[in-house]
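Got some structures for you, see below.
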Structure P
Amino acid sequence: MAYLIGIDIGTTSTIGIVIDDAGNALAVESRPVTLYSDHANWSEEAPGEWWANVGAICRALLQKSGINAGDIAAIGVTGMLPTVILLDEAGNPLHRSIQQNDARATDQLARFRQGMAEAKFLGLSGTGYSQQLVGPKLMWLRENEPAAFAQARHVVGASDYITAKLCGEIQVEHNWALEAGFVGLATGTYHPDLIALAGIDAKLLPPIRKSHEIVGTLTAEAAAHTGLQAGTPIVAGCADHVASAFVCGAARNGDLVLKFGGAGDILLSSDKPVADRRLFLDYHIVPGLFFPNGCMASSGSFLNWVVKNWAGGELEAARTAGLSIHQWLDSRTAEIDAASGVLFLPYFLGEKTPLNDPTARGTLVGLGLNHDIRHVWRAALEGVVFGFRHHVETFEDAGLSVTRVFAADGGAASDLWLQIAADALNRPVTRIDRHPGSSLGAAFVAGMGIGVLKDWADIARYVTPGRTFIPQAADAVTLDRKYRLWRELYERLKTLYPELARL
C-alpha cells in the first residue's frame, strides 16, 4: 500500500490530506490563514504562515492516520494562482505574497496595455489583460518596493514557494506561468515578447514544470520541520482551482465546476483551448485537455465580510442553536423568497473575469426599512451565483457548451446556496459530497508522478457525487428577471467606480 500527501495553500486556510492508492482518504487537517488588506484593493498573505501551517499539518496527518513517515511515497502541493512572491538569492521571501485577487496595480496595468495591443497579447498568451497578470504587479513592486525588487532573484507562486521549501528546488508549475502571462500558448514556453512587456529580466522566471513531474526530494531541513522522511519525492504540484475541478470528475467536454471558495472559480472542461479576453485559460490536470475558466475576486471572502460587519446580533442565537453563523443565516434566510428586491454586487476587490474591472466596488441596492440581515444575506448569496451565471453566458458566447454542473468547496455545503444556483442557472447542480478539496488533487497528482497510480480516471474512486439540486420553475423565472437587473446595475455604475477610486 502506498500513501500520498497533498497540501493546499488556499486563500482562507492551508489544508493537508493523506490518501492511499486504493481510493481512500485517511486523514484531513487544516489551519487558518490570515488575509491582509492594508489598503484599498490590496490582498496579501504571509508565506511564512503557510510554511508554519505545513509543518503542523504534516505532523497532525501522521498522528491522525497512524502512518509512519517512511510510508509516505510522495508529496504534492496545490495553491491559488498566480500569486506573486519575490525570493532573494537564498530563496527567502522579500515581502508578503501579493494574491491573485489583488488589484493595486491599476496604473501599471494601464501602461502594460499600452505596450502591446490586446489582440496580439491574447493571441500569444491565450488570455486578455486583467488585474490578475503578474507583469503589472512586478512593475508595481519595482516602483514602490525598489529595495526588495533589487534583491529579487526569482518570482514564484504560492504552491511553488512551498514546493521549494520542501525540496530546495525553485521552479514554477506550468499553469502559474501560463496565467501569469509569460507563456506562449503555442509553445508552452516563456515568450520573449511577453517578458519584455513587463520590463523584467528573464532570469527572474524559474524553469516551468508540468504538474506531475518529480522536481526533487524532501530535504533534511524540511523533514525536521514536517516530521516526514528526507528523500520523499516531491512533484511540481498544481493550481488549486484546476485540481479541485479535476477531483469533481470534470473531464468530459462541457463539464462545468463551480468552486464556492474564498474566491469563486468557474471551470469548464474542454478538448480545445479558447482564447477570450473575458476568460482565463489553464491546462487541465489530464494531459491534452484544457480548462477555460473564470474567477470572481471574492465570493466566500465577501460572505465572511457580511458576517463580520452585519451579523453580530445573530451570533448568540447561532451558538444557542448549535450552528455555525453561516448555517444559522441560511436557516433564517430560507423563508425569504426569490422576489426580495435587494441586489448585491460582490465586487469587494474589484472584479476579475469576465469584467476585468479592478475599479468595481461592492454595491448593495434596494434596501428599505422592511429589510433585515436575511434579505442582505440572500442578496449576497444571489450576487455570487449571478457572477457564476455571467460566466456561463460568456462560455456559451465563446462557442463552448455546458452540460453537467458540479459544485464543490466549502460553500457548496449550503443547501440554500446550491438551490439558488440551480434556480439562477436554470440547470441541475450536483454537489460533490466526498470532496476533500484541492489537496486531494495534489496528492493524486503526486501518485501519478511516481507511478503508484496509473490512470487519471481513477480519481473517481476518491469522490462521491451527492444531492442534485433541481431548478424550481417559479424561482428560476424570478431570478432570471433579477439577474438581468443585476447585470444592468453594474452597467449603470461602472463609470462611477473610477471616480470613487480617485477620491
Structure Q
Amino acid sequence: MFELHHLTALEQWQWLHSGQISPRELVEHYLARIDRLNPELGALTVIDADRALARADALTELVAPTAPLWGIPIADKELVRRAGQRTTFGSRLFADHVPTESDELVRHLDAAGAISLGASAAPEFGLPSYTESRVSAPARTPYDLSRGAGGSSGGAAAAVAAGLLPIAPGSDGGGSIRIPAAACGLVGLKPSRGRVPAGSGLEALAGLVVAGPLARTVADAALMLDALVSAAPWPFATRAPVDPPLASGAPHPHSGPFLGAAVRGEGRFQLGVTTSSPWQSTVDIALAPAARAALDEAVGGFAALGHGIEEFSLDDEPDYARHFRAVWMAGASQIPARTALELASLEPLTAWLVERGRALSASDLAEALTWLSGFERRVIRQLSRYDAVVTPALAMTPRPLGWYDPDDPERNFTQQVQYTPYTSFVNVAGLPALTLPGGLTPPSSAEPGLPMGVQLIGRPGGEATLLALGAQWERSRATARVHPPQW
C-alpha cells in the first residue's frame, strides 16, 4: 500500500508544489510514524510536534515556495543548537541544556524551507563512530534492531532509513555521515572542506568536520547539498571545483548544479580501487567477507557501466595513527568539563580523550597538524590520477549494540578503527566522499540480511562527479527507493 514516506524528498517537493499535499499533511504523516516507531528505533531524541505544525501552517508566509527544501521535514542533529530546543550533545553534562540561539546550519536549513520535527540522536559530542550514549536510547539500524545505526549521525540515518524522515542533515569529522549511511542502507555525502558555508570545516581543528546530507537516493542528497551550498550569499569554498560547469536540470525549479548532476548521471570515468588504509601500519584491519563482496559487486557494476578500473594501494603511512589521534584528542580537550564532578559525568571514552588531549604539549599538537597537512597533499597527489576512488564503506557488518568496550577506551578506539578504517583519512585530506548502499548480506538463521555499502572518494571539489557515478549505480540497481520490509 502506498504511503507518503514512499516518495523521495524530491518527489515530495514536487507534490507540495503541485498541491497534491500540503506541508501540514506531510508533517502530520511523519509525526504519526515517529510516534509509532521511534521508541524502538531510538532515532530521535526530541520531537516538537507543535512547533513543526505551526511552521508548516505558516510556511508560505515565512519562506518563498521556491526555496530548495520548502515543506520537507527534517531533524536537527543533536550536536547542533536550535533556540528553545533541548540540545544535549549526546552527553549527561548537557542533559538539560536549552540554547537561546540557533547555530548557522539550523538557520540555513530554515531559510531553505525545511521543517524541523526535532533532534536526531548522536553519541557524546559526536566523538564515537556508534550512537550509544548514556543520555538517550541507542540508535538502531532498522534492518536489525539488535545492531547499531553507526555514528555519529546515527539517529539521522536510522530515521531516514525507517521512513521517519525523508532526508536529514548530518556532520562528518571522521566518517560520521558515511558510517551510519552504510549501516542503514543509505546514501551519505561528505562534502569537500569549505564547500558548505555552515559547517565548512575551516573553523575546526585540522578542518575535519563538515556538514552534509543523509538520504535514500542520490538525487535527494544532491537536493540538500544544493540547499546547503546556496544558503549563504557569499562564496566560501577554498578550492574551485574541478568538475565542469553544470547546466540546471529540468525536474526541479531550484535545480542547482548538484541536483542536475544527479538527475543526469552522465559520464565515463577512471576509477581507482583500494582496500588499503593508513591505519593498517598500527591496527590489525581485517576485511569481512560481506565487505569484500559489496566492494567486488560495486567494482563489477561500474566496470559493466563502462568505467575504467585500476586497483592500487595507498602509500604506507606509519605515523598516521599517532598524529590523527593527537588531533582527535586535542579537539576533545575543548569539551567544557573542568571539575572532577563534570569529568566524572563523561563516558569513559570521552573522558580519556579529554584527558589525553589536555596532556598534549603545544609542540606535539603543532607537529601533528603539520604532519597531517603534508599527508593531505600526499593523498591528493596519489589519488589525482583517478576521477574517483572506490573503497569499502565499512570493514565489517553493522556492529551489535554493546560491541564496543565501554570501560577500556584504548580498546574502544581500536575497535572503531577496525570497523571504519576507510573514512577518517578522507576528512584529513578534505576530499568529498559518497557512501552508496551495496545491498544486503544473504540472510541466515543467525542474522537477517544486513546493509553493506561502498565509498566513492572524489577530487577536491568533485562532488558532481561522485553524484553522477552514484546516479548511474542507482539506475543499474533499481533498489534505492526501498525501506526495510518491516518499516
Structure R
Amino acid sequence: MLNRKGMMMASFSVVIASSLLMGNASFVSADSHLNGDSVVAATADSTLADMPAYLKSSVEWVWKNRMLTEGSTVRKNTIFDQIFAGKGTLNYVIRWQSSKPVTLKQRQDIAKMIDRQMNHWTDHLQGYDGWPYKNIKVKVVGWAVADPSLLLNKQPDEVIYTDTITDTLASEKPEIPAALPVAPNEISRFEHFSDPNYSYPGGLDKRFDMYLWATENFGGGAGGDWGQRMNDEYVLSTVNADEIEITEHEIGHGFGLNDFYEEHERPPGGFPTNTIMWAGNSDHITDWDVWMLRYTWSQLKKDTSRFPNTTRGDEGPIDTSPDENVNIAPAATVSTSYTSSWEDISALHDGFDPTSSNDRSHAVYGNWPETGTQWVQYDFDQEYTVSQTDVYWFKDGAGVDVPKSYKIKYWNGRSWSNVKQANGLGTSADQYNTTTFTPVKTTKLRIEMVSKGSASTGILEWKVAANKL
C-alpha cells in the first residue's frame, strides 16, 4: 500500500485483518496461545555484545538482507530520529476518519494507550548502547476530525482540526469514508524533517510527529514514519489493553523494522523465537523483536551527525520528565553590543509572551540604527547544561526586521564557541523560533545576529532551556 507521497506503508493482514473486515469486534489475536516467552530487559551499559547467541544470525541476516537492501532506515525520520528531534518526546495527532462519537474518557484513554504502546518498544532501549533517554513522553497535541460534534464533552484546551482531503482508498473501497481529516502541514514533522532550518509555527512543542489514524471499515493495519493506521473499532475496543498487537506491530515499522509475509523474506531456517513483526506470529513484543530493535539502534548511532551525544558515561539515560527542562533566562544578567536609547535590553527575559513581532505592549529590545553583526548575551551565576533556545524576533516595519541569519554561541571557559548540531535557527516573525543543539555546560550564552540589508535587529523575548538541577 502506498500513501500520497509514494511512501511504502507496511500492512498487517492475515487472520486479524479478516476479522476486522467482517466487523468482528472481539479481535482475538491469531497467536494468543503460541507465546509463553518473556522479554529480557536491557541492563545498564548493555551493548550489542550482550545479544544472546541464538538470536545473532537471524537478526544480522534481517539487517543485511532486508533492512539495508530495502533502505528502511535511510530516511532520517524513523521514530529514533523523531525522539531525538523532540528531545525525548513524541507528539501525535489523532486522525479520526470515522462516524463514531468519542467520549472525553475515550480520548484520554487513547492518549494513554499510544504512550503505553510506544514505551513498550522504547523501554527496551533504556540503558542500552548509548541510548540517552528514559521514559518517552508521548503526547496527543490535536484531533483531526471531519465532524467535530463527534468529540463529546470537548474541553477548552483540546485542539481540533476540521479540514479534509479526499481519501483515494475510498474509490477502491466504497465502505471507507471519502472525507479524510488532516492537520496543518506546517506543523507536521513528516512534511519538514529534511529541512534542518525549518521552524514550526508556535515552536517545537506545537509540531506533531505522527498520526494515529483510525478509519471506519478499514481492514488490518498500516504503519510507517508518518504514523499508524487501523480500524476505528479496533482502536476503541483495545484502548485499555496492555500490549496491542496491531498497534505495536505498526509502531515497529516506524523504527524501520520489516514485515515477513513470504518465506524468502525470513531468515534461512526461520526465526529462533516468535516475532510481532511477522503478522499473526506473536501478539506481543518478543526477545527477537527487542534485539532487532537494539541492533538497529547500534547500527544507526554510528552516524554521529544523525545521532549526536549518544555516549553519556556514568550519567546514565536522560530523565525526560516534564519538569526536566526549565527556562533559566530570568536568572541571567543581560548585555548587548548596542541598544537603542528608547528601548530596554531587559525585555529579553521579562517573561512576557508577545502576541506578534510588533507587540509594543511591553518593553522591547532593538539596536536601530546599527546594522551588520550585533549580539545579545546572558551571563549566569552558575554553570547550567543548556540545549535549546526560543527567540521571538522584533519587527516593526520601520527599520527593524528579523535577521538575515544568526548563530548561538556558548562560553567554553576560554572563548566563544558555536553550539553543535544546531537544529532550527529560524527567522520567522510572529512566533517563537526554537533551536535545539547538543547540550553544553556553560555560564554564558550569546546570540550573534546578522542584519538583513539596511534594517536593524531586535528581540522581544529570548528563552533558554536548561536541565533542572
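If Cα extents along the principal axes in Å, for residues 229-420 alone comes out at 58, 46, 34 when worked out from the coordinates, which of P, Q, R was used? That value comes from structure Q.
Which structure, out of P, Q, R, was Cα extents along the principal axes in Å calculated from, if the result is 58, 58, 54? Display every interim value, and only then the final one.
On the way: P: 63, 53, 43; Q: 58, 58, 54; R: 75, 53, 36.
Considering all the candidates, the number was obtained from Q.
Can you tell which of P, Q, R yields 3.7 when distance in nm of label points 7 Å out along Cα→Cβ at positions 261 and 333 is derived from it? It must be structure Q, since only it matches.
Since every read-out is calculated from the coordinates, none of them should be taken as a lab result. Remember, it's a predicted structure, so these values are computed and weren't measured experimentally. Cβ atoms are built from the backbone, for glycine too; each structure is taken alone.
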